[in-house]
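The following blocks contain the structures, represented as structure tokens.
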Structure 1
Amino acid sequence: MLLKTFLLCVLLYTASARTRSGVTFKNVVVRGYSMFTSKFNVTINSANTLKDKLPKQVFDKLEIVDSEIPVLYENSISDIDDLDELILNNDGITEIQPGTFKNVPQLRKLVITHNQGLEEIKSGVFNRLNIATMDLSKNSINTIASSAFDDMPELLNVNLADNQLKIWDKNWFADTPLLTRVSFQNNHISEIPARAFRNFRGEKQFGSVPLTINIVLSNNEIKTIHEDAFKGLDKINNLWLDGNEIDSWDENLLSKVAVKDLRIDNNRLQCLSGDLKNIFVAATTHIDGNPWDCGCLKNIDLWASQHGKDVIMYYSKMNCDAERIDRKLKDLNHLLKELRKNDTEEAGDQE
């Protein structure tokens, strides 16, 4: 029994040691820039941490593109004082370990894109970083820990477009007081739950500049929106839900929210029931590309005209006009055939 315990401990220690000593950078090309000017281009043959192999030159941006970095191990990108922008593009990344970005106090923009093997974002990777813009688009992310984006005091803009997400987690983005734009288009999200954006609440201001929330969920698979999905929000600049599978709209969904630009075009809406005053609260509402009942669309158009509301429906109106003209032409055709038939019969009678 003691022997088995000893062997197990050895195995666990060996696995742990391998994790700790994982080599992130093997034959990796790193480009450095300062004030948009190229400063160096070095190849790292083998290194656990990036800092150890960087030239002693002033830089504020690092770029690693088209390399092979399967795993970003803990501390692999750490203790770099002046790094402002980091781009990791098409590097075959499959895992980012918690603690990868320790002590990078000036890092404001982080781009990790085009990594088809990257499927999960764990808690502890980005927490407490001072990043303002984070681009994680065009990966294969399908799982994000509920606390993965917590405690990011400077985060303004996060881009997770073109991934494989199916669920919107209402617990995301706790303690991100400046967050004003989330881009999640081209995923597979099917539902917006109650209080989905509860961590977006409150007045936001960057210095003297007021900030307004932008929520981009275009081209997902959204069909269900909970009646309290937007509860707690006062203002939304852009709310884009176009290109989904929405077939009904609760008249009170946005009744207490001031919206500037609402996109519900290219969904499955055929008609809207309820008080249009509560539905069309946005300064501009895009509704084109839905399979509208033409009678319902006509009522919406008339109401919008009477109330001075900007409701964009150009192509849908054209389709309805074309259908109406087609019906009239068919009726006229039918009438002409009847007239010709009658004329023929009368001519036969006269003979």
Structure 2
Amino acid sequence: MKEQTRIFLVSPSPSTFTQRDLEAIRREYLVREAVISNYQGRNGLKRSFRIAFEILRGVLWADLTYSWFAHNHSYLAVMLANLLGKRTVVVIGGYEVAREPEIGYGALLDPKLAKRVDYIIRNADHILAVSEFNRREILELSERRHVAVVYNGIDCTQFCPDEEKEDLIITVCQISRSNITLKGLDTFLETAKRLPDLRFAVIGRDLDGSIEDLRRGAPPNVEIIPSSSQGELLQWYRRAKVYCQLSYRESFGVALAEAMSCECVPVVTDRGALPEVVGDVGFVVPYGDAEAAAAAIVRASQSSGGKAARARVEKEFSLQERVQKIRSVIEEKPV
């Protein structure tokens, strides 16, 4: 363990990708973590002081702060680190540099938060983008040259095929009213209506009760699966022949890459980083076009492209590649 480099990792809430970074960094460096969602309480002011204190304590202890997402927590971490002469790394996931008024999505729609995002981008030592699409959006806000693409990493030893594929089409996301449009769940259901002989499934945690709205609008060939565990989700990936990501926008698409690693043939929209992730191993359709999506799903279900999809993830989006690039940033080597 390289104890000479102490890293303070701060994130808004637990997630698979933040935990993967944490586990990888811990193998080589001394790490402390602060997860903002852990600080609960009715007293908003008291909670804010607790969070600020923990971030200050972490920055004072560390040689480098590593923040997931450009939000209030990373704004404070970068500001304090700059005052104390500590190095900073911020991973931008996509929402922070999005401005989509048509669907009310993106931090840049909030003037106060937009100013904080701008401060973070201009003042952090290293900004890590999760895709080339993400990097271009960041550079539209700042011309600084410290933005490096470090794709989200997939553990291909965990996300691997294990059983014979079924004629099953799935999509995975958190289920909420806003995500019905953002993640293209409405289009997914419309697509399923056009293919009554195929089985479809929407898999994800219900955030606001909108799963019942989704069920009411679903045709008989669609199953809605709430809050599967990581192990259950893996089994769905392994069973499905086709994975759909019919989103309005995505800055990467972790579930998409996980499914591809399990040899699902991808069908995605022409939005954000989705074509970038899929490359030439899947099918790309216009956003909101259920007819085109249905035709693509038929072709995908008849194809033998699953192995090519997995090979692309192994080559471009492996966890080992991400870890190596993060290590280079920490050691201040060219990425």
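Assign the value 32, 19, 8, calculated as semi-axes √(5λ) of the Cα gyration tensor in Å, for residues 127-182 alone, to the correct structure from 1, 2. Clearly, the read-out refers to 2. A value of 20.4, 62 for Rg and Dmax of the Cα atoms in Å, calculated from one of 1, 2, originates in structure 2. Hey, helix-only ellipticity at 222 nm (-39500 (n - 2.57) for each DSSP H run of 4 or more, over all residues; to 500) derived from one of 1, 2 reads -13000; which structure? Considering all the candidates, the number was obtained from 2.
With relative contact order in percent (Cα under 8 Å, 6 or more apart) coming out at 14, pick the structure among 1, 2 it was computed from. Structure of origin is 2. Here FRET efficiency 1/(1 + (r/R0)^6) of positions 151 and 287 (r between Cβ atoms, R0 = 41 Å, to 0.05) was derived from just one of the structures 1, 2, and that gives 0.60; the source is 1.
Sorting 1, 2 by percent of Cα pairs over 13 Å apart, for residues 55-110 alone from high to low puts 1 first, with the largest value. Of structures 1, 2, which gives 24.6 when mean count of other Cβ atoms within 10 Å over residues 63-70 is computed from the coordinates? Clearly, the read-out refers to 2.
Just so you know, all these numbers are worked out from the coordinates, no wet-lab data involved. As the structure is a computational prediction, the values presented were derived from the model and not from experiment. Cβ atoms are built from the backbone, for glycine too; each structure is taken alone.
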